[in-house]
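Each in structure tokens, the structures are laid out below.
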Structure 1
Amino acid sequence: MPLTPEEATVFSAVARTPYWSGAVATKVPNDFYYFQNPPIPFGEPAAFVRLFNESNIATTWSWGGSNTTTDIAYTFLLQTLGRINKDPRNVSETSTPVTGDDVKLFTDQDYFPHFETLDLAAGIYDQYNALQGKNNTYYTSGLNGFELVEFAIRAGQDLVASFF
């Protein structure tokens, strides 16, 4: 279905944050958590956790700015985890480098759809809300709040309360 000119104007302003998740074989103990504080949006892992005794796989999460590529994020993943890939309870143990063979999965996705500050100041939400009901179309998404299922549900409830 082609966008109307008004829809194209609004939705072309939607920005996204590059985001990566991974599954990496590590030497860290079970229930080991790593959180970068504060998280730096350049593609470095913001967090990872190993949750299960039955597996040495840790789940990782990274995010970056609009110019951060998957290759950059992947390199940061190897470097960052390689510096801490050991049991932290053993002070004499040295960290084991993480290699591409250790990375079982590394996927990228555009995440957190949002409008930038200048668009917000220019009234982009007024334009977005003015689209509601035109051509019998209604919008609810992460644009209505943080990208969580709960916010999408609440946005749907607000939409029904406002228009039906």
Structure 2
Amino acid sequence: MSEITDRSSAETSPSEPDPPTMLYLIKQVELSIRARMDEVLRASGVTVLQYTALTVLRRRDGLSSAELARLSFVTAQAMGEMIATLERRGLLVRAENPDHGRRLSISLTSAGRTLLSTHDERIAALEGTMLADLATLEREELRDSLNRCRVALSKV
């Protein structure tokens, strides 16, 4: 028997478990990220979801509650509660938008920006740890692949 045949039969051996699915691996990465982000954010009293919403506002100031909910991966109802909590803490503010009638625009306060900046370095270090074993090209390919997966699922 040739080496190729031996290798091929060994690769399909019923005694070896199937490799984990991509969905399983992505979920495991997400759970690991969330656990470590919880550790980083614990002292400031914000949750990962609140932190996500604040970082979205840092990138795109003046969003409506519905837009912020969509970009932060939560329901509109959950976002309404989150906005109220973050506003009470002085991390964001709602103001009437003169261009959109009754729509309220949400913006970070200086306290919100300060909170984010206190965590920037540790969050960047977490991402660096996650990607440490990947070369620059692999990082770019991973980002591109994940973006394509995200777009594909947004069409479903």
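Laboratory data are not the source of any read-out in this text; all were calculated from the coordinates shown. Fair warning: this is a prediction, and the values are worked out from it, not measured in the lab. Cβ atoms are built from the backbone, for glycine too; each structure is taken alone.
Upon calculation of relative contact order in percent (Cα under 8 Å, 6 or more apart) from the atomic coordinates, which of the structures 1, 2 produces 18? Working shown, then result.
Working: 1: 25; 2: 18.
Only structure 2 yields this read-out.
For which of 1, 2 does FRET efficiency 1/(1 + (r/R0)^6) of positions 108 and 124 (r between Cβ atoms, R0 = 25 Å, to 0.05), calculated from the coordinates, equal 0.85? All intermediate terms of the calculation are to be shown ahead of the outcome.
On the way: 1: 0.45; 2: 0.85.
This figure was derived from 2.
One of 1, 2 was used to calculate distance in nm of label points 7 Å out along Cα→Cβ at positions 52 and 68, giving 1.5; which? Don't skip to the end; give the middle numbers.
Values: 1: 2.7; 2: 1.5.
Clearly, the read-out refers to 2.
Upon calculation of helix-only ellipticity at 222 nm (-39500 (n - 2.57) for each DSSP H run of 4 or more, over all residues; to 500) from the atomic coordinates, which of the structures 1, 2 produces -8500? Of the structures listed, the value fits 1.
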